[in-house]
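Please find the structures below.
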Structure 1
Amino acid sequence: MLLKLRLKNYKSFQDEAILDLQAADLEEYTDQVRLCGKEKVLPVAAVYGANGSGKSNIIDAFRFMSDYVRNCMNYEEAPMN
C-alpha cells in the first residue's frame with residue numbers, strides 16, 4: 001500500500017512535493033480513518049489546482065512508479081566493483 005509519494009525533479013515538480021496518505025492524530029473525523037496494520041491511513045485524497053499546475057503529472061508519476069515496481073526485475077543493475 002502506498003502511504004507517501006514524494007516527487008522532486010519530475011516533469012513540473014522541480015521542488016519537492018509530498019502526497020501523504022497517513023492520517024494525523026486528530027480526534028475529529030476518526031470514522032474516516034482506516035487501519036492498515038499499525039498505520040492510520042486516509043482512504044482517499046483529492047488533488048486540485050489551477051489549469052497547468054501539474055495535476056496530470058501526479059498521475060504520470062503514479063503510473064511511472066507502478067510500472068517500475070511491476071517491472072523492476074527487468075532492469076539490469078550496474079555491476080559492483
Structure 2
Amino acid sequence: MFKDMFETKSAGLFNESPVTASDLQWADAIVVMEDSQRTELSKRFPKEYMQKQILSLDIPDVYQYNQPELITSLKSKMSGLF
C-alpha cells in the first residue's frame with residue numbers, strides 16, 4: 001500500500017513467514033499495528049530492537065488482509081507519521 005512512498009517489506013509475528021532479525025536490520029523504521037507487537041519484537045530481537053525506530057499505529061490487529069476499514073485506518077495513521 002505504501003510502496004510508492006517507501007521501500008517496504010511486510011512480515012507478521014505469528015504466521016508461516018514471520019519477521020526475522022535480518023528484516024529488522026534491513027529496515028530504517030519499523031511500523032507495527034499494536035503496542036503488543038512492539039513488545040513481542042523486543043523479546044524476540046532485543047539487539048535489533050534497541051537500534052531501530054519502532055512506531056505503533058495503535059490499530060487493533062483484527063482485520064482481514066486488504067479489508068477496506070483497515071486500509072482507511074492505515075492511511076490515516078501513516079499520514080500523521082510522515
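All of the numbers you see were taken from the coordinates with simple rules; none came from a lab. Note that this is a predicted model, so its numbers are computed, not measured.
Odds and ends about this structure:
- Which entry (1, 2) yields the derived value -7000 for helix-only ellipticity at 222 nm (-39500 (n - 2.57) for each DSSP H run of 4 or more, over all residues; to 500): 1
- Value 20, 15, 13, calculated as semi-axes √(5λ) of the Cα gyration tensor in Å, assigned to which of 1, 2: 2
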